[in-house]
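Visitor: Have a look at these structures, which come just after this line.
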Structure 1
Amino acid sequence: MIMKTIAEYSAEIESALRSIEYPGGKLSGLYQPIEYALSAGGKRIRPVLVLMGADAFGDCAAKGMKAALGIETFHNFTLLHDDVMDKSDIRRGRPTVHKKYNENTAILSGDTMLTLATKYVAEVEDDKLRRVLDTFNDMALRVYEGQQLDMDFETASEISLDDYLEMIEGKTGSLLGAAVKIGALIGGASDKDADLMYEYGVMTGLAFQIQDDWLDTFGDATTFGKPIGGDINNVKKTYLYVAAMAEGSKDVEALKSAYQIPAGDVRVKAVTRIYEKLGMNEKCRKAVGHYSAKALKALNATSLSEEKKESFRKLAEKLIGRKK
C-alpha cells in the first residue's frame, strides 16, 4: 500500500475533529471551551503520526482515528492548562480559553479533555488495549514531569544541558514518540518495531524543539508567524540560553547583563549579538542534526519497507526544516 501524504492525513484529522458532537444545553459551559480549543488549528502532527503508524504497519489508519483524536485532545489539554499556568493571553492568534472564558472554566474543561482523550485512546481492539494504554499513560506522566522541570527552571540559577534535554524530552519528545508508537501498535507492529518508532518520535521531538528555540531568536518574523525574541524577552531558558551559560566564558557575564536590559528590541538585539559571538546559531544547527540523525537511525532499524520509511523521513524533514 502507498501511504498518504501528510496533508491528506491532516485533512482527515480536521474532518474527524469537526464531526465530534459535544453536549449542549446546560453543559455547554463545559464543552464549548473544548470545541473552541480544538478548532484553533495547528500542525496536527501528533495525530498524523498515529495514522501514519497504523498505516505503515497494518494499512489501517481508520482503526487509529479514535486514538489519533485522543492524542490531539490530550495535546490541546496540556496547552490549555499551560496557558493558565503561564498566564498566556493568546494562542494561535486567538484569546486563550482562560482569557475568553475564565480560569475555572479552563481548568475544568481541561480536566474533561484529559478524560475524553483517555476514552478515545482506549477505543482499540482488546488484544492491543493494554499496550496502547500503558504507552499513553507513561507518556502523560512524562509530559507532566517535563512541565514540572520547566516550571522549576524559571527560578533555577543554573541548568545543565542534560537537564534541559530531559525537560524537552518529557514535554515534547515523549508525546511524538507515544503518538507514532500507539499507531504502530494498532497496526500490529512487533514490540521491537514499536519501540524503535517511539525512539524515532522522541528524537524527532528533540530536534523539533531545539529548532523552535533557534527560530525564536534567528528566524524571520514574517515566516515565523510571531515576533522574534519572545523567549528572550520572557527570559525563557531555551537551548540557546542553557548552552550559552554552559560555555563558562567571560561572555556569560555579558549575557547576564544583557538580560537586565528592559524587555524590548534593545534586549533582543543585545542578547542575540552575544549568542552569535558564542556560536549558538551553529551549535543549535548541529544539535538539530544530531537528534535528526538519531531519529533516522531508529527508523532505519525497523522492518518497514524503504517506501514507508521515506514517508517518515519526509515528516521529520518537514518538522525540523520548518521556518514557522
Structure 2
Amino acid sequence: MTPDPAAEVRDLAFSYRNQPVLGGIDLALARGETVALLGPNGAGKTSLMRLLAGRLVPSRGGVRVAGGDPGREPGIRRAIAWVPQEIALYPRLTVRENLEVFARLLGLSRAARAPAVARALARAGLDEVAGRLVGVLSGGYQRRANIAASLLGEPALVLLDEPTQGVDQAARAAIHAVLERLPETGAAVLIATHDFAEAERLADRVVVLQGGGIRLDGRLADLLAGLRAGPPEHEVALAEAAGPAAASVLRQAGFHPASPLTWRAGSPVAGGRDGAALLAHLRRHGVPVREIRVREPGLDLLYRDVTEAPPLPGPVRAVQDVPA
C-alpha cells in the first residue's frame, strides 16, 4: 500500500438493505494524486465515496483518512471535501456570502475565515463573480462555487461525483482547470466520472469498480502505453442508426456499438482490409457509413475490455448503489 496515504480502505465491505454493494475493497490514495473512479451504474462508486467521507458505516473493514476514522471522528470529517452532483449552495446569497457561511459551519475562527474565502475564490477562479447571487450564475459557475466551498478547510481528501455533469464545453474546461490544480495543495483527489476524456485529462491513476470489487487499478500513463503499443482502433461513423442487417455486417467485421451512430473495433478488422476497402465492403453490404476513422486507442477501450471480461469469482455482486 502507499506509504502515509491521505486515505486508505482495507477489506471494505458494505451492504444496503441487506443487499451487497461492496466487498473486500483495498484502496490507498496518495497525497497529491488524482484518481479517476470508473464503473457502470450501480457498481458502488457513490457508496465507496460516501464511506470515505464518513457518511456511511462499513459492514466490514476499515476506512482511514488523514490518520483517523471519518465515520467515528467528526474532526476527521472536516479534513474531507465532499462535492456531490447536486449544487449544495444558497441561491439567494452571493458566492462570497456562501463561502463565508460554509467557513463558519466548518468551524473556522473569525480571523481565519476571510483568508480561507479569498484562497477558495482564487483557486476556483471565481473572483470576478464573488459578489453575484449564486442563483443567477450559470451551471458551470455554480459547480465551481460548489468546489470552492469544499476547499475552505484545506482538505486532505477531495471527493468529486461527476463534477462536470450537465455543463457546456467552456464550463467543462474551466472546471478541469480548477481540478488540475487541486493536487498542488497536497490533497488526494478522487473523481467519479463516466467521461473517459475527463479521466484521461485529469487522472494520474485509474480504478475500475464493478461487481462489488476493483477490477483494475493502475497508473494511467502505464495503462495507455501498454494499450497503444498495439494496433490502432477503427471507428465507423454512421449517417443513421444501423438496422439489424447492417448491425450484423458490422459485428461480422469486428465492430461493436459505442453509440447509436458510432461503432468501434480493434485490429484486425474485416479481414485486415485497409480503410478504403473496408468502407467499400460495408457500403456494399448496406451499412450507412458516413466515414471511417483510425484513432489511437484510449481509456474507453481499456474500460470496455475490463468490464466485458468474465466476472471475478466471489460472492459479492453489486446490485445497486446507495443514492447520493
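Visitor: Work out which structure the value 27, 19, 14 belongs to, where semi-axes √(5λ) of the Cα gyration tensor in Å, for residues 21-156 alone was derived from one of 1, 2.
Guide: On the way: 1: 27, 19, 14; 2: 29, 18, 13.
Corresponding structure: 1.
Visitor: Continuing with this model, one more query. The value 15.8 for mean count of other Cβ atoms within 10 Å over residues 5-12 was derived from one model only; which of 1, 2 is it? Each step should come with its number before you reach the end.
Guide: Working: 1: 15.8; 2: 20.6.
Attributed to the structure labelled 1.
Visitor: If distance in nm of label points 7 Å out along Cα→Cβ at positions 213 and 229 computes to 2.6, which of 1, 2 did it come from? Show your work: numbers first, answer last.
Guide: Values: 1: 2.1; 2: 2.6.
The read-out was computed on structure 2.
Visitor: Once volume of the Cα convex hull per residue in Å³ is calculated for every structure in 1, 2, which label goes with the largest value?
Guide: 2
Visitor: Also: Work out relative contact order in percent (Cα under 8 Å, 6 or more apart) for each of structures 1, 2, then name the structure with the largest result. If you can, show how the numbers build up before the last one.
Guide: On the way: 1: 18; 2: 23.
Max of relative contact order in percent (Cα under 8 Å, 6 or more apart): 2.
Visitor: In addition: Quick check for you: by distance in nm of label points 7 Å out along Cα→Cβ at positions 85 and 117, which of 1, 2 is greatest? Don't jump to the answer; show the numbers that get you there.
Guide: Working: 1: 1.2; 2: 3.2.
Structure 2 comes out on top.
Visitor: One of 1, 2 was used to compute helix-only ellipticity at 222 nm (-39500 (n - 2.57) for each DSSP H run of 4 or more, over all residues; to 500), and the result was -9500. Which label is that? Provide the component values of the computation, followed by the final result.
Guide: On the way: 1: -23500; 2: -9500.
Computing helix-only ellipticity at 222 nm (-39500 (n - 2.57) for each DSSP H run of 4 or more, over all residues; to 500) on every structure in 1, 2 gives -9500 only for 2.
Visitor: When distance in nm of label points 7 Å out along Cα→Cβ at positions 93 and 285 is compared over structures 1, 2, which one is greatest?
Guide: Values: 1: 3.0; 2: 6.2.
Comparing 1, 2, the top value of distance in nm of label points 7 Å out along Cα→Cβ at positions 93 and 285 belongs to 2.
Bear in mind these aren't lab numbers, they're just calculated from the coordinates by the rules spelled out. Computed from a predicted model, the values in this text were never measured in an experiment. Cβ atoms are built from the backbone, for glycine too; each structure is taken alone.
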